[in-house]
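So, here's a batch of structures to check.
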Structure I
């Protein structure tokens, strides 16, 4: 088999919900929830009604997990990010250099809009994380100051008790 046939085979591969859950480390219930919330498109179905997921679905689930686990994004933020990423990928995959310039400009504007929406979500998260970091640093400084005061008081007590009494 050649490389192109392998690419086609992997693009056509379909996985049942249990296989996808195992591969991605999320539960089957979570996959259904993602579908319900619009994070995943409804997958294809077998005759018996079993969900069938594509390799692209598996990749998307990994992206959702990364945003949620590593970056602490809400499901709403994840939906915005995933939709913007999907639009960008769709535009890139249907790119044609022979399109008329106004159409190419329109498509570029759509991609730019999607990227700007992603940037807004990330900037919002960074702003909140920056504020949280500043709050925690202020707390660390206060506790460090109190600790220093306690250490100084303990040192003074030791000095007082170590002095000989005068009669």
Structure II
């Protein structure tokens, strides 16, 4: 595992090199159009800003810009982002403390690969929809797993709809 230090004078801020995965603009546009976030919106890991640009007025965090999501405490209606995969569970736990709706562009298996994570998600709410984007390799992500925009919602108790992005 390759690890890089983001801030030399802050050794606690380490990130896996493969956690810096920028979302293609067309994918971000499809995700935002598909879910239509409204109200107070947050992008907790802005990266290059592709989601932020599509959601005018949204708040953002970006650890590389010195704005740490784990310090965010203000409630929001929606979180929309592409979080770091290596700390997905930690990101999800904090997201559930501040948001009613969460849409994360992630390898879909991240939702299901831990009993603890699944229980925490379903105790908090549920997954109304998984918007399947496609294989990570086709998006030039450093992984081949199926990537999807997973909508988590506080208090949700219904079934999960799976929708596939139209092939281009």
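What follows draws every value from the coordinates through simple rules; no lab data is involved. Just so it is clear, the model here is predicted, and its values are computed rather than measured. Cβ atoms are built from the backbone, for glycine too; each structure is taken alone.
Between structures I, II, the calculation of distance in nm of label points 7 Å out along Cα→Cβ at positions 58 and 98 yields its largest number for I.
Given a value of -6500 for helix-only ellipticity at 222 nm (-39500 (n - 2.57) for each DSSP H run of 4 or more, over all residues; to 500), point me to the structure among I, II it was derived from. Corresponding structure: II.
When FRET efficiency 1/(1 + (r/R0)^6) of positions 42 and 146 (r between Cβ atoms, R0 = 35 Å, to 0.05) is calculated for each of structures I, II, structure II gives the greatest result.
Of the structures labelled I, II, which one yields 1.09 when Rg/Rh (Cα atoms, Kirkwood Rh), for residues 34-105 alone is computed from its coordinates? Here the read-out was taken from I. Out of I, II, which one gives 0.25 for FRET efficiency 1/(1 + (r/R0)^6) of positions 50 and 122 (r between Cβ atoms, R0 = 30 Å, to 0.05) as computed from the coordinates? Of the options listed, only I reproduces it. A value of 47, 36, 36 was computed for Cα extents along the principal axes in Å; which of I, II is the source structure? Answer for the origin of the read-out: II.
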